[in-house]
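Laboratory data are not the source of any read-out in this text; all were calculated from the coordinates shown. This structure is a prediction, so every number in the text was calculated from the model and none was measured. Cβ atoms are built from the backbone, for glycine too; each structure is taken alone.
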Structure 1
Amino acid sequence: MAPIVRAVDIGFGNTKFISSASGTDVRCASFPSLAYPSARAPTGGGERRKTVAVPIDGLYYEVGPDVRLAADTFRATQLHDRYTETPEYLALLRGALALMRVDVIDLLVLGLPVSALAGKRAFVEKLAAGSHDVGNGQEVLVRKALVVAQPQGALVHYAAQHGKLDAIAQEQSLILDAGSRTFDWLVARGMRLVEKRSHSLNRGTFDVLQVLATEIGAEIGTPYTDLDAIDHALRSGRRLMIYQRQHDLSKLLPIAQTVAQQAVSSMMQWIGADYAFQHIVLVGGGAFLFKKAVKQAFPRHRIHEVKDPLYANVRGFQLAGVNLALSAGSRSAGKGSAS
């Protein structure tokens with residue numbers, strides 16, 4: 001029987017996961033990285049919503065696609081460096097495991113921002129491995145967990161999507177991941193991370209939206225905090241509705257671009273000579289907000305993008321995990337035949 005491999009990418013904005021995988025048919029899903037605690041299992045008030053209630057330390061954390069229906073007026077963003085140590089992070093992980101609908105996972109691949117990889121990898125691998133109570137009397141057993149840098153997943157996905165898995169082994173690549181909290185970049189030789197030239201900054205989509213919210217608040221004369229509404233307006237191209245009137249965001253985009261430019265400028269100090277890169281790939285849910293700044297920084301390069309950039313990392317995690325599991329199985333088979 002083939003090993004069961006799954007992947008999860010817990011970002012500060014969205015939790016992405018492999019919902020099903022059968023051969024080359026790999027499907028992804030996501031939900032907001034929000035977890036709302038309560039003293040008892042949520043009932044939904046008579047309405048059924050797409051969430052799960054994960055028990056952790058005597059509380060129930062509701063997570064899932066419809067989690068905003070469980071929201072109160074306070075939104076805890078958990079945007080800090082010890083995010084992986086919070087019960088909310090564990091609830092998001094277990095929520096993803098519950099929505100995968102498998103009882104046993106032989107290898108679970110997860111990601112971390114580049115800057116957090118060295119200090120947090122062992123902790124997250126230990127946290128993810130073992131038996132997990134995912135609520136409703138269900139448990140999921142994770143036999144082994146592997147944590148990689150988030151942009152490494154995007155590199156694997158890009159190489160596979162463009163048929164470059166063999167060629168890229170001899171080339172240098174720069175992967176840029178515009179996430180909710182962090183802007184990550186990864187310099188790679190083949191598929192291997194060049195640690196001293198790879199890093200991440202806390203200048204992501206959240207910062208862009210926050211700058212826009214501040215400017216909107218100044219215009220309307222009262223603090224504006226609905227970042228989700230700004231994000232939706234930017235992605236859909238529709239005007240923002242405030243006080244039942246349409247609000248045009250286009251005139252504020254130049255100030256929003258300064259956040260992306262700051263992040264990209266800081267990155268340029270780390271990566272060294274840019275002429276050596278055969279591939280520059282931009283991914284992440286905030287890719288559309290950082291595209292202009294990236295193109296300005298690399299005027300002589302073609303900037304590659306992938307379909308559904310939100311899922312680039314988790315798709316790459318899955319492919320890398322499957323390859324690793326098959327390789328391990330082949331080695332075991334070889335040892336067995338040799339004996």
Structure 2
Amino acid sequence: MPLTILPHRTLLPPIRQSTERCPPSDQIVVGLVNNMPDSALEATAAQFSRLLRAAAGPLSVQLRLSYLPEVPRGTEGLDQMSRAYWPIDELLQQPLDGLIVTGLEPKAPRLMDEPYWHRLRQLLEWAEARTVSSIWSCLAAHAAVQMLDGIERRRLEQKRFGVFKHPVLSEHPLAWGLRAPLCTPHSRWNEIPTAALRTAGYTIVSSSPENGADLFVKQSGSLLVFFQGHPEYEEGTLLKEYRRDVGRFLRGQQSHYPALPSGYLTAEAAALLNEFRVRALIEPSADLLASFPMDAASAGVQSTWGGTAITIYRNWLSLVASEKRAESAEVSPRV
């Protein structure tokens with residue numbers, strides 16, 4: 001059945017504070033707290049929408065978009081939110097079955113010094129008590145693990161950037177139907193130590209010696225799901241991020257020229273981008289970005305993760321639906 005996105009400004013009955021999660025229904029209601037910057041806000045919502053739509057199968061899924069008000073926004077972002085997004089307080093006054101929380105690029109040296117830290121903690125506590133399951137992506141995963149178990153992420157020597165292969169290490173229901181190796185895009189400067197996760201009781205679903213923990217879970221008040229990578233990424237997302245970082249170098253906003261995303265490009269596409277790199281290092285200029293070979297390089301992108309991403313999210317939606325049916329049969333609402 002099709003995914004529906006319910007904007008905030010619709011003819012809804014007045015919002016009432018509810019202690020119930022969801023009334024008995026065949027519909028799965030998912031909140032997406034989109035914390036990406038204004039430039040990626042629309043693309044991120046579209047990525048998750050397409051992924052959930054493909055994963056829903058026979059399920060009816062309703063998606064509600066929301067945001068953390070402490071994340072700085074410009075005119076463009078505020079305009080998008082005024083048209084379609086739920087204020088976080090109003091989103092959490094309505095029943096939700098599942099929640100997805102995206103990451104964002106940090107500004108402060110420590111996560112706990114970010115202006116949204118306390119709001120994110122409140123959101124995590126709410127999700128544990130009031131949803132069947134929640135998904136925490138990238139920086140949101142790092143923040144949630146630190147809040148839950150005091151495990152702080154550590155800085156990598158270089159950016160973990162590309163598509164990485166992982167063995168599937170668990171028979172957790174999220175992994176049903178997956179074929180190893182599990183390929184996932186990653187784009188991050190930090191990681192959570194895998195050994196610390198195991199010690200704290202997390203189940204590692206997929207991991208590799210090269211890339212560390214990819215997908216891991218913990219059963220708390222509800223099922224908490226964590227991704228250090230980005231299975232929701234579309235085919236060209238990593239290339240766009242690479243171009244963004246090249247632009248930062250050309251404008252003098254970062255000192256190093258970015259490395260190519262690994263496991264992602266054909267040899268021909270990599271050669272094109274390396275030719276551009278040579279030009280950029282000889283004569284760096286912001287104007288040079290206009291000649292970045294985006295179209296030619298896009299033809300050499302190798303997408304290897306789309307099918308497994310759909311399988312993981314289909315498993316997640318199925319878990320949420322199964323738990324919701326079980327609770328409805330027991331007539332025992334979650335408070």
Just checking, which of 1, 2 has the largest value of mean count of other Cβ atoms within 10 Å over residues 125-132? 2
Read-out percent of Cα pairs over 34 Å apart, computed value 27, structure in 1, 2: 1
Of the structures labelled 1, 2, which one yields 16.1, 49 when Rg and Dmax of the Cα atoms in Å, for residues 205-268 alone is computed from its coordinates? 2
Of the structures labelled 1, 2, one was used to calculate mean count of other Cβ atoms within 10 Å over residues 253-260, giving 13.0. Name it. 2
